[in-house]
Structure P
Amino acid sequence: MQTYFSTLAMSMVATLSLLFMSACHSNSNSGSSNSIKKANFGKTKAGEATEIYTLKNANGVIAKVTTYGATLVELHLPDKAGKLADVVNGFDNVAGYEGDGNQYFGCTTGRVCNRIAKGKFTLDGKEYTLATNNDPNHLHGGGDKAISKQVWKATPMTGKAAVVFTLTSPDGEEGYPGNLNMKVTYTLTDENELRISYEATTDKATPINLTNHAYFNLGGAGSGTILDHELTLNADHFTPVDDTLIPTGKINPVAGTELDFRTSHAIGERIPDKGVAKTEDCKTSTLGYDHNFVINVPSGESVALAARLKDPKSGRVMEIYTDQPAIQFYSGNFLKNQTGKGGKTYPFRGALCLETQHNPDSVNHPNFPSTILRPGETYRTTTVHRFSAE
């Protein structure tokens, strides 16, 4: 099958190499008008002060990130006419992120993102029990001490629009073993890329699977639904799930299913009111997509172009490159008219998530790529969001 991705395979490999080489090295940005500014973002319920950092590149693109949950709060991008709009869901201050309306908007999720079956896993002969905050499963790191709900330390980087967030999760927090030292770096480049890089070390073997949980609407946050957005996923396979969204362990082809986004499709094209993909090995709730796709990685390469998203009205385009083996596509199934930034409403299917990750529940599936980090090792991963308009 000839696809958008296979057609661009040769140029993609070269592009990826350049992207990740530059992502791992310093850039002086000499002569650019990049800037970074810090402001207060309010105090948490526990009285902790939070900060928000505004990153701006030479083209006027703006990203705002906060120390609460190492969270992406705003992302202002130009449309095909050059008009800027904020394209991610969020809140005006930390109180919003601690409120009932927050559904992991823009945060760093972990220690393990996505789901762990029944909140249990066995590692090196010992069973660990985690919070079951998505009954009956563990979701996105657990309860009140999940890393998405903690205040991180921020350090602006010299010479570019970038901030490094650091946090130590102590041994036993949310049930996880080991003292885990984490670093998340947001970098806004003059190529209109938002790069998110992760590092971590531990003193005990522990699972780790970090991602960013931004909700995107390329027409502008709060501007309506994302059903007319056109999505392409570089994935021949997906991981089927049970009724609680835990993988069965199978890795099945997308061919012949409503999950085949190897060529561009409008997201609403295959979400009938009675649900999508309702076969035994290819099912979801009636609300929409919430599936993990296994990314096609070119032979001999460690990174790939995972997804391409376009809003046909504004012309905004987002491409996602990653060294992770999978990506979760979630179509905003549980958004329910939350009031967000500037009083805007985030309706049902009003934004989507494309979360780069290891497969959900990998710790309980030996046939999936491992998520175990051991002492002496360093967890490193980078995801690049490249933006344009056409």
Structure Q
Amino acid sequence: MKAFKLFFFVMLLISFAACKQSKTKQGLVDKVTELENSEMFLDPAGFNKTIDGKETSLYKLSNTNGMEVYVTNFGAVIAAILAPDREGNMADIALGFNDVENYVKDGDPNCGAVVGRYGNRIDGGKFTLDGKTYDLPINETGNNNQLHGGKKGFGELVWDVEGVSDNAITLNLKSPDGDMGFPGTLDLSVEYILTDEDALEVIYRATTDAPTVVNVTQHTYFNLLGEGKGNILDHELMMKADHFIPVNQRLIPTGEIAPVKGTPMDFSTPIKIGSHINEDFEQLVLGNGYDHCWVLNREGDELELCATVYCEETGRFMEVFTTEPGVQLYVGNFLDGSQIGKSGAAYEHRTGLCLETQHYPDSPNQPNFPSTVLRPGEEYHTKTVFKFSVK
């Protein structure tokens, strides 16, 4: 009788284990089926590649209102942003491509990317820190500057995925000492969070093991008409800034902080981007349009409104908040139709605008500008928020 009870107990355990294994397998099958059947605006196959020996993928963030943001770990690129117009129709409002290899080979590798180690320009690819001069590779050859971190900046590297959820993703990058000429090993993370208030939060954190300079920014091209739907000259722009930074013929700051009042650089009240862009104003001629940094009217160090963009045709309205002291406005002056976007449309002249929240250009060579130096034991921590609505 005891033998029978033991046999029965053993068979019961085997049956339970088999049942549990069957449920586990079924759970995996269900998860695979869920992934295969999930609707993706972009085809993940175009982003499942190996670049520089590292795997790239596409990730979808979504919120309860139906907004979607697509991110790839190549360059920490924001590949698409789906947002509604005033009628509730969803459209992609971020320029980009449907295959990660287009980001690798395209003429503008920074499209949608996090750029660094130093976003914007460094004069002559040189700066001095603690008495030592550092030579950086030149990648803006016509002007003899380093731009957006060099020939292979952060927008052209594969980042590590630290964590991902339905509405958030954290990406990490380790930039070694000497990377593109910069001193110190930099550990950098960027977190994208899509909130139920239709806000895309972008949070940067970094540490270093030796003194260095850091100025990273997000380089998404926005078009509130929709990607591939036309130019952005009728978009109404407001920037909370009474001053801007003039540049010389090589697009390097002169060191002056100039008032915008009475000039085509005045966006202190909403005005269409195309209203004055073709005026014979020295700074517009030098930049081939708007390609300048505005000095924000800040009240402290916390998150503050920086700029707004409104598209009357669609009703889409974007607010930009940041902890940074400046914002670079770039309106696609060098887009020339050679880049074919996700919709199959050519990205012509001024079909996208960038609002790159950041410290000022060439700060390492401009002692009167806020410092971009990061030292061991300190944390680089900035935040920018793009909030979408309609009116």
Structure R
Amino acid sequence: MTTVPVSDHTDQGAGRPIKVLVAIKSLAPGGAERLLVATLAAANREAFTYEVALVRDDADDLVPEIEALGVPVHRMGATSNLDPRWALSFRRLVSDRRYDIVHFHLPMTAGFGRPAARSLPTDQRPVTLYTEHSMWDRVSPITKLLNRATVGGDSALITVSSSGFDHLPPALQSRAQVVIHGVDQGPARALVADRDRVRAEFRDELGLSHDALVAVTVANLRSEKGIDVLLDAARLVADEGIPMHFVSAGTGFLEDELATQQQRLGLSERVTFLGQRSDALRLLAAADMMVLPSRQEGLPVVLMEATSVGVPIVASAVGGVPQVLEDGVSGILVAPGDPQALARAIQRVADDPDLRSRLAAGAAEVGTAFDVARAAGEIEDLYVRLLAERRR
């Protein structure tokens, strides 16, 4: 990455910091949303001012964290994913606040927000760009159509993984770039240094002995995350006599269905659903392994977090995961949707302390690449370049 001096990271024509509006559908604690908070925390506040436009008022869990950073959050008032009325509020906001950059996250936000921004007079119109957090083609047909119909006017397109780039239509790849996002490495290092205490405290919370084997999954309870597959695998692991306790952190619309499956499989003593947690990194640092049973992924935040604290990983080989983890070196990869394969991999890691140590070391080495400060710098360099190109 080319480093741009702070003095060059300002709007030279106006002699002021560059003004950026980040637009996102949800601030519920999902992967894209957590990446956004981390990136804002690492932003260059001398050269840029940031504000956030939140489309859905009912998905605001992370608003306090953003506002604690000194970043204003403007609520657009949408009541559902396909409620287009928020676009009028968004247009007024962009017109009144005169942003230099509008950075869209998530396809629905971009699909409705781009036309609103572009309908402004030329002298009020910001540079727009878009970050694709998952796979371009893994959304509903109407969302994909709306995104494809409006993306042409953006000045740049970012994907968070090479796999995400590969799934773009060929016509879009020529102006897209990959920015590998990351996490704040400071808290991860602190947890690693204090791992013995963190492990003991978490097992006390669960009512387990301090030497109990614990597998942690952090994911929203949606079909693509494969928690149903994890439950089937947990039953198979228990049937083999492996003393493994499974912990799932996250919420979602499948919560009741998964609770019913847990009861049907007789896993009440083997699986704990924690609900939404704000300490995902701590849970991962306390685990003997992280299990990622997803059917679909881009480059999941939990994978970055797990590698940053050096925990052994068992994961489905989907999306950007196999581009990050080397099977048998920094993780164990399995086919998605296969409880038997997942159970075998979990058992293999549980049975072999030496393997756990090797996988933990491999994961920690991978984790050094996931630095949010570097990612924030790359994105801000892009903002500067796009504004310079517009002036020319």
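Since every read-out is calculated from the coordinates, none of them should be taken as a lab result. Keep in mind that what you see is a predicted model, and the values were worked out from it rather than measured. Cβ atoms are built from the backbone, for glycine too; each structure is taken alone.
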Comparison of P, Q, R - label where distance in nm of label points 7 Å out along Cα→Cβ at positions 105 and 377 is highest: Q
- request: Kindly point out which one of P, Q, R the value -4000 was derived from, the read-out being helix-only ellipticity at 222 nm (-39500 (n - 2.57) for each DSSP H run of 4 or more, over all residues; to 500).
  value: Q
